[in-house]
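Some structures are shown below for you to check.
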Structure P
Amino acid sequence: MNLQRQGRWRVWPVLLAGVVAALVGCGKSPTTPTQPAIRTGTFNDLTAMISTSFPPGTQLPTNLDTTANILAGINVDGLSGSVALFPILSSGFITLSDAGTVTVRTGLGPAKSLTALDRLQLNVAATIQTVYTTLISHPINLALAFDGTTYHAFTTSGTGAVPAMNDSVKSVTLPTISAPSSGANVSRAADLSVSWADAGTDSTVYMMAFVGSLVDTTKFAAAALTRDSNGSLNVPSAQLSLMPNGTGELVLVRFRLVRRDLAGRKIDLISEAVRRRPVVLVN
């Protein structure tokens, strides 16, 4: 990813290496985050650092404002984590700013589980870029509920570049895929209907779906956003026809995005839950 005049952040696929089991700390005091020494690297190194900060399989909402602060709770097939990015756009260039200590907790009342995100920093072209994630200190799982009622609450201690904040977003649930079935043949010549069995009634919850090729991982087809309550969506054949035959993966995403404005800074608070399913692309 080139952070200069970038268009859309998309993680497809996210590769995570060196995963080591860790216990999740609980209580009202934040856990001690990981903060490795600042390294010097390239924009390619920064792309890798950002990508591996997201749970594998994450797909960012297509209506995301890529100039906004991003604070997200994400669950992919039961693996949960939290990521925060604080971009500053100036003269067409983006710098990922230091926001001080960033924490995430579940619930709006007394803290049930409070975790400080790991702060990763990279010196790229004499500019310090900062990414926050829980996947370093909590690589296996984070005590973050995805039940559709619990709130994911975020705080930042703030710096000169990023104001202190305390805000939250209501969680979503992991979707239950009805169709297609696991391992199903997917025709590249017809629209693919994707449905889920647990459609809700909340008009602020959205769904999106992607089919990605595992033969050529640069190829994928995407459905237009739809409300969760619709219960289904279509991945268009016009995109599927451009993909090669062979193994692929369906990714169904349920998410809620809350947009705020704080001291002139745009903030996107996201709760996202992802289910993946193998498919086979055929003529």
Structure Q
Amino acid sequence: MKKLFGIFFGVLLIFGLVLVPVGTARADDPTIVNVNWGGTGVVVTGTVTAGNDAIHSFTVNALSSSGQFNVTDYNNNPYTYNVDSTVSNIQALVSGGTATYTTLRTDSYVPMYGAAGQNTFSGIMASPDGTAGMAMWTNTNYASAQEANYGRPSLGGNQFTANASSFQIIHQVWDSAGDTAYLTNFGSGVSSISCMSSDLGAGSLTFGKGAGCYTKADFNGNGAQTLEFGSAGHSSVSQFGFNVPGNGSANSATLTTTITFIGAFSTPNPSTGPGFSANVD
């Protein structure tokens, strides 16, 4: 809970860009920031610091880009735990450049839910002859950080897409103990990735599932590409039907799957096969 709300938008270069931040700031009412952009020669960054509860940020650096970045700090202090709920989302399309989206949970009701420090990162890149897109949502509260994309705007049911001669997609999450899970996909051709949800706690996480959403974590690609899934934990990691135990020390359990292909390749949704969702602790 807080009364200070920091907003920083750094516009380094704008050419044909529309940037519209909107905010309200009455104490104990939700504080809302909306940023929209669209045009060519776009270089813009935004960071919203929601008091001591969370930090939400994005960057865009592209020859052409359109999208929106939205943050709400609810200023609600549920159960008088002195931690407010926040939510942010990005929808971005880039050509000839990059976009990133990050969230850091900075407060927690420690007696029941352990330490804060959960982090998420998403990034896309596409060459000038193509595009890459992402549509992601993240919320934080007194208990955890979650990516809950069910029922939210998406890219045809996906959170990431690409169609270019050169592209890269990265998505990674961390819990407060340093456990992590990630995926990266790069190469040429067409790609679509659904990563419906992740749930990040004090010493464990789920990737591609959880957060009250049904599990939908799958990949479809066609071209010359590399696809990699990885996870690292202190106790155990479980992914693609494999379980690797740890010894309790940081990153003592690791599992990485790297797939290189030419042509068409897909992974099934975990509800019907060994998809890329992971449990890490």
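Values computed for the structure shown
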quantity: If distance in nm of label points 7 Å out along Cα→Cβ at positions 160 and 184 is computed and equals 1.0, the structure in P, Q; calculated: Q
quantity: Highest-scoring label, criterion being mean count of other Cβ atoms within 10 Å over residues 136-143, among P, Q; calculated: Q
quantity: Origin of the derived value 3.3 (distance in nm of label points 7 Å out along Cα→Cβ at positions 128 and 264; candidates P, Q); calculated: Q
quantity: Structure (P, Q) behind the derived value 19, 15, 9 of semi-axes √(5λ) of the Cα gyration tensor in Å, for residues 40-87 alone; calculated: P
quantity: Structure from which 12 was derived, relative contact order in percent (Cα under 8 Å, 6 or more apart), options P, Q; calculated: Q
quantity: Computed 3.3 for distance in nm of label points 7 Å out along Cα→Cβ at positions 104 and 232 - originating structure among P, Q; calculated: P
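Only the coordinates and a few stated rules stand behind these numbers; no lab work does. Source: prediction; values computed, not measured. Cβ atoms are built from the backbone, for glycine too; each structure is taken alone.
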